[in-house]
Structure I
Amino acid sequence: MKNILIILITLGVAFSSCIYKNEEGDPVIGVFKAPVLDDVSGNYVFTEELAANVFKTFKWTEADYGFQSAIAYTVQIDFTGKNFATATDLVTTTELTASISVGALNQKLLAMGAKTNVPSALEVRVVAKVSDYAEVLPSNVPKLSILPYKVVIIYPSLYLPGNYQAASGYGNDWSPNFAQQIYSVKQNNIYEGYVNMVGSDIKFKFTDLPEWSINWGDDGFNGTLEPNGTDIPVPVAGYYRMKADIGKLTYSYLKTDWGVIGDATPGGWDNDTNMTYDMTTKTWKVTLALKAGKIKFRANDAWDLNYGDNDFDGTMEEGGKDIPVDVAGNYTVTLNLEVAGYAYELKKN
């Protein structure tokens, strides 16, 4: 049986035309009232000290589908201009208010990809949903700007104990608790990182913890990991990028030497200025005259492996954007590849 629902429209209230299906599966046409969200516009700066505080208590008017039913409301946030195509849900409730703490929203924003060095332009709304058969009713869209704070994330890691440790400044040989770590930044069982290996007849293994209960070697020396396998040989001493996929039980390594290149450097975009590894700080460094321009870091005088900075926040991405040097001068350039988020510093002397 077909029903037509007609609702009188009162001037000054927001309505939406919707179609839903009744219990018999027949379409029902109606003009329904969407919720109206209180204005939360503003510019906000988050700090860790505010983490436990309530950011906002969102309030909205009741949606009207023209019949009595429980309505679920979801507060959503997204970057301005996305039209909520990549919206993140903050909270869902059947009430007409909902709160979120600064810390919880900060985590949501970081997961969305918000940066901690520049404010993010954002939009927020509440959407009403009565059933899977009816359209959702979105509210008005207040705009706001939020600068989140950086959170130190403990990434999953693997340890690289071996007979190189003592000579390389990583504690006693074959001691996992002092060994260099590599990290799974995307938390997907794929690990990457750098380690300096000094000595001869170098061997190492991977461990899951800073002890030996779970470890991997390579019985066939073919890039395949085996639990409790044979020590993995490294052909020559050097500074290595290590990769391991624990899901597929594979690994690889690449010997690297690092330099800085770009039109801000003496060699321009044609020739690297070599950097020197500092065993005390476990960083690569070079002091040089830089012009106003741009630089990047690359390995082995080639572009196969290079780092830039997409967000100009001091952390790097493989193949990232050129790093600007705004003011000419004498600089000490530092490259730190032995942390989870590869970092650099340009310090004017």
Structure II
Amino acid sequence: MKLALHWKIVIGLILGLIYGVIAAFYGWGTFTTNWIAPFGIIFINLLKLIAVPLVLASVITGVASLSDLRKLSRIGGKTITIYIATTVISVTIGLVLVNTLKPGHKVPADMRQRLQQTYQSDVESRKEAAAQAKERGPLQPIVDMVPSNFFGSASSNRNMLQIVFVAIFIGVGLIQVEKKYADPVIAVFEGFNQVIIRLVDIIMLMAPIGVFALIADTINSVAKDNLNQVVELLGALGFYCLAVVLGLLIHTLITYPSLLKLFTPMKIKTFFKGIAPAQLVAFSTSSSGATLPVTMESCEENLGVSEEVSSFVLPLGATINMDGTALYQAVAA
């Protein structure tokens, strides 16, 4: 019997965890960095490599296929409403948990001081970024969506929202022009989109190996050939981790299934089984942008989401709808 992809990824994840612990115990840090970690980096880089062309081609074809701006505005309005609602819910869950469990009080004073010294530079840089964000005007996020140079935006996955804007803009333009001019352009992007989707299939063949390498390297970077350091850190921050994981479980097992029941006839088991590959890759890479190609493929092939909807909704969600990050930030605050 052929093993499903998500089970292969789970096996890779578990083996990476086991190897990471063994490597930390026996001091294989240098070997892991030189010979294991590169496979994880290659996997993430491949996913990031195709993220921008995938978003560009899929959003253009998705918007152009709607052939009606009113339909686009309806989908956009519903999408933004749900994204805002789930983000508010995730932040609320995080705030309730942090005020109920008070995980910060469980960290010993000496460990708190050591952590502050270790991550002082990160803390200062984040404070500086927060101060700069406060000085920005209220309309600056909208200004940031509109690029002055498309090729500059396309050179970085951090500018995904700008790519989405350009793709929607081109798609709207294709709706507006005569069909005889629009059809050849749409056909080019549809063909390009099919090529990218096939590349996603090829890249996902190495997903179990990539996930194994990523998990092993993550443990290695934390442990640094000292397993006791990991145990000590988990002991100190265990309650905080528990609060975050509990919040994520509540959001995943209650919020999303509730929305699923409210708006679709799909069974919850079918949903989680279909989206499993994307969830596992997201867990391993900690990158919405890198996971986007897998998410789009899972939604279209496993859940039956139409390409015109997934190509518009998912790239937007990977950029602005980060419920897990919002919940984590609420607990960390």
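Listed values, structure above:
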{"item": "Which entry (I, II) yields the derived value 51 for percent of Cα pairs over 33 Å apart", "result": "I"}
{"item": "Which entry (I, II) yields the derived value -0.77, -0.94 for log10 I(q)/I(0) by the Debye sum over Cα atoms at q = 0.12, 0.14 Å⁻¹, for residues 66-177 alone", "result": "II"}
{"item": "Winner on mean count of other Cβ atoms within 10 Å over residues 194-201 once structures I, II are ranked, highest first", "result": "I"}
{"item": "Comparison of I, II by relative contact order in percent (Cα under 8 Å, 6 or more apart) - largest value held by", "result": "II"}
{"item": "Structure from which -1000 was derived, helix-only ellipticity at 222 nm (-39500 (n - 2.57) for each DSSP H run of 4 or more, over all residues; to 500), options I, II", "result": "I"}
{"item": "Origin of the value 18.4, where mean count of other Cβ atoms within 10 Å over residues 42-49 was derived from one of I, II", "result": "II"}
{"item": "Which entry (I, II) yields the derived value -1.39 for log10 I(q)/I(0) by the Debye sum over Cα atoms at q = 0.19 Å⁻¹, for residues 138-313 alone", "result": "II"}
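Read the figures in this text as sums done on the coordinates, not as results from a lab. Note that the structure is a prediction, hence the values are computed from the model and not measured. Cβ atoms are built from the backbone, for glycine too; each structure is taken alone.
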